[in-house]
Structure I
Amino acid sequence: MNSLLRTNENLSIELGKKNATIERLESSLDSLQRELRELKNRVADQTKTPKINRQLSATVKQVYSSLADNEMFKLTEHFMSPHNISTKRNIMHILKEDNTSYTDRELSDHIRTKYTNDRRRDKEMANHSSTASKKRKMNARRHSAFNSRVAVANRKNMHIETIKNLTPYDMSDHESDGDDHFIVKKPTWRSEEIEQALQQLDSFAPLVRKRVVGSPSKREAL
């Protein structure tokens, strides 16, 4: 009988300990859930597009334009890079010296917007420059191919009338693919007769690079 009572007493103690452990875990879980909600709210605030104050935006641009070249943002680097953080702090310091009534958060948001816009504009200009350079090179290659074929036609006295009816625009696009060959994209409007004539003319001209036939050119006939 005494043994049974002791067993029940031990079970009660163990049950009490487990209940206490469960209560602690539940309390910790509640605390973690609160922290998670707060963290989500902070992340949402940081990723939310800030409202643009035109006056503040103009002031930030004015202050930024007054910086020395080596003090401006390095647009190839992340906004949080050491140099760009230094630039941001410098701008905020200048703005605060003017007794601005804006909060640090408002200043930071508008400075970051300035950086983001400049970085996007810089990428767009680089892409545009790259596309324009590619077009210039392809146009130069068409003129070179045309002049070479005209020279062969005159020298060999062949397909002269065919060449007279063509222009550099009628030549294939030659896209560089490494140092050893071009990808040739033929215009879709050239007839088989013209193709054969150009191939015969090319047979008398030494190739500087190997040519590989690619997909047809997307250019439209003039």
Structure II
Amino acid sequence: MPALEFNDDTLFAGRTEEFAFGVFEADGDALPIAAGDVVRAKLFTLLNGAVGALLLDVSSKVLEQLAGGSRVNIASLGQSLTPSATDLGTNVLTFGAAHNWTTGTQVFATASVGGLEPRHAYYLRAASGTTITLHESPGDAAANVNPVDLTASITCAIAEPAHGAVIFAQADTAATPAGVYWLSLCLTDDSETNPADAVKEFGRGRIKIRASPAGNLGT
């Protein structure tokens, strides 16, 4: 599971910051995770392009989190569902069981079929507990306008990636000198039988920490 590299992001020292993430395969396919899986974030020094010392190691595992400290929050485990029916007249997808999605959820098709393209973000409208329409923007989904025109039955899965945020606590950003650092995001797969293969890096990239112009800004 090679990691996707994200663009540079900027955090400010002296305040609580959030770095949002989604869990994707290296080819861009959305990846749901299981309840027992753990997401870990590691912040390293970066000198002349070389990754150096580990500065911060936090996870989504509750037992490893300290009150008020840096941590990983998983907002959704994600899921992948295949429609049981496609209405080409209304562009409504029906599932055989409750999808449990809410309007505005970002999803991805897992194949090119019926007017949908893989690795392209769609936003769904929950028409009912078992039906959805897909839209190009959250606003269109909320307003129930401009659904994606489906040209054939959708036989691929519709996938919501697991997503969440790394919370960098105020004390940690305040203690980290301004500069450029390396962030690695890893998934520990609870279902993996081979411990050597259990930890999979899914995201990595540079993080810039800048001094806050007004000093300690709080949360």
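FYI, it's all coordinate maths here, none of it is from the lab. Not measured: the values here are computed from a predicted model. Cβ atoms are built from the backbone, for glycine too; each structure is taken alone.
A compact table of results
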item	result
Source structure (of I, II) for distance in nm of label points 7 Å out along Cα→Cβ at positions 39 and 175, computed value 2.4	II
Computed -22500 for helix-only ellipticity at 222 nm (-39500 (n - 2.57) for each DSSP H run of 4 or more, over all residues; to 500) - originating structure among I, II	I
Value 13, calculated as relative contact order in percent (Cα under 8 Å, 6 or more apart), assigned to which of I, II	I
Given 1.9 for distance in nm of label points 7 Å out along Cα→Cβ at positions 23 and 63, calculated: source structure among I, II	II
Answer label among I, II for the case where mean count of other Cβ atoms within 10 Å over residues 31-38, calculated from the coordinates, equals 16.2	II
